[in-house]
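Following this line, the structures themselves.
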Structure 1
Amino acid sequence: MSKFPSKRNERATAATQEFRIIGGEFRGRRLSYPGNPGLRPMKDRTREALFNRLRNFIEGAHAIDLFAGTGAVGLEALSRGAGSMIAFENHTETARSLRKNIEKLGVTDRTRVVCGDVFPWAAQSPMGLENPTQLDSQTPWCVFCCPPYEFYRTREAEMLELITQMVARSPIGSVIVVESDLEWQPVSMPSERTWESYGYAPAVLRILWPENA
């Protein structure tokens, strides 16, 4: 066999990429996703650091992945004890890949993938809670807002409104996580409470913890 891959094999290799679950029930499981240049899974070290911080809040929570992409963050939440997950992904092929990974992990009974734009959903009242994930007003949410970084420049007003809606409608005890690049410096973030920022270059994670956490 040739040391170098054929052009056909190069195309096949470029067509798919992998990420792994860092911890919890599915620790070490590797899952594939389309090799779309627009997909940006949260880096392993950033994801590990994030979930170490969330360890006291993730158990039994409803994970809401607003810009799911590969699903790395939402699936990590399920692996670490989240009770259910709803994931939004606007790209059809990527959403299909996420559903396949959910099937591989055997968590279809705890998940829902919505292939569509999350902005109209967030504007609904009461947050689309009639969906099968049964996001009630008692169980805390763990919300992950990890959009394409360009949205903070091209759709900043919509992004801030989306975050505002999630903060306003999330039950007591919920955690909101917003990932951006280092360049985005909002004048203010929604909520009277203080957002804590954690830098993991090239990303910044802003977390709104529950009151008295």
Structure 2
Amino acid sequence: MANRQDIIDKAEQVFLRYGIKSVTMDDLARELGHSKKTLYQYFDNKDDLVEHVMKYHVDRTQQIIEGLLERAENAIDAYLQINQHHYQFIREMNPSILYDIQKYYPSSWHHFHLHKNDFVKGVIRDNLQQGIEEGLFRPDMNVDVIALFYIYKMEVFADAQLLHEHGLERTQCLPEIIKYHLLGIITPEGRAYLESQKFFDHEEA
């Protein structure tokens, strides 16, 4: 017998693969191998299910990022790990998801909006401040401005249509985005750490 969390887990996978708006409750029932009646035992409607999936995704993402921060050697290491986590998710998701949520599921969009503008922005701001204290990032930068840039950089990377219009692929953009960010904020000590980690892959940036 399916339980609520099992349905949420599997529904998230279906949404990531196909998007949200185009997937019906009948589609979900078929993909999940359950009857539609089973879905309605736990969720009032599709909007309710989407909101639960979004809440679960946001909570899990925050736990993962907090774990990465705890294990990171320094601010640069933390930044790289956070980036890899975010961009791995973006690469795997259907390009229509963010548009679908914003246009058709306002309650779910609210949860995502708060996650992005409160949690993620706060994490990046703290990361920048940590890097300054460690001597790895420039002390003269405006951390609020750079943290905001990070949020919008994520949105551009998530917009597959925009990249396609310019003849670009996400795999091309990711390393350049990371280099662009780090080379604008690191100190000589920060660059030395990146070189010790073979970040530039033997190429002069």
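Bear in mind that the values in this text are calculations on the coordinates, not laboratory data. Not measured: the values here are computed from a predicted model. Cβ atoms are built from the backbone, for glycine too; each structure is taken alone.
Some observations on this one:
- Origin of the derived value 1.00 (FRET efficiency 1/(1 + (r/R0)^6) of positions 35 and 179 (r between Cβ atoms, R0 = 41 Å, to 0.05); candidates 1, 2): 1
- Label whose coordinates, when relative contact order in percent (Cα under 8 Å, 6 or more apart) is calculated, return 16 (choices 1, 2): 1
- Largest in distance in nm of label points 7 Å out along Cα→Cβ at positions 51 and 139 among the labelled structures 1, 2 is structure 2.
- Looking across 1, 2, the calculation of helix-only ellipticity at 222 nm (-39500 (n - 2.57) for each DSSP H run of 4 or more, over all residues; to 500) that yields -23000 traces back to 2.
- Comparison of 1, 2 - label where Kirkwood radius over Cα pairs in Å is highest: 2
- Structure (1, 2) behind the derived value 0.70 of FRET efficiency 1/(1 + (r/R0)^6) of positions 67 and 171 (r between Cβ atoms, R0 = 25 Å, to 0.05): 1
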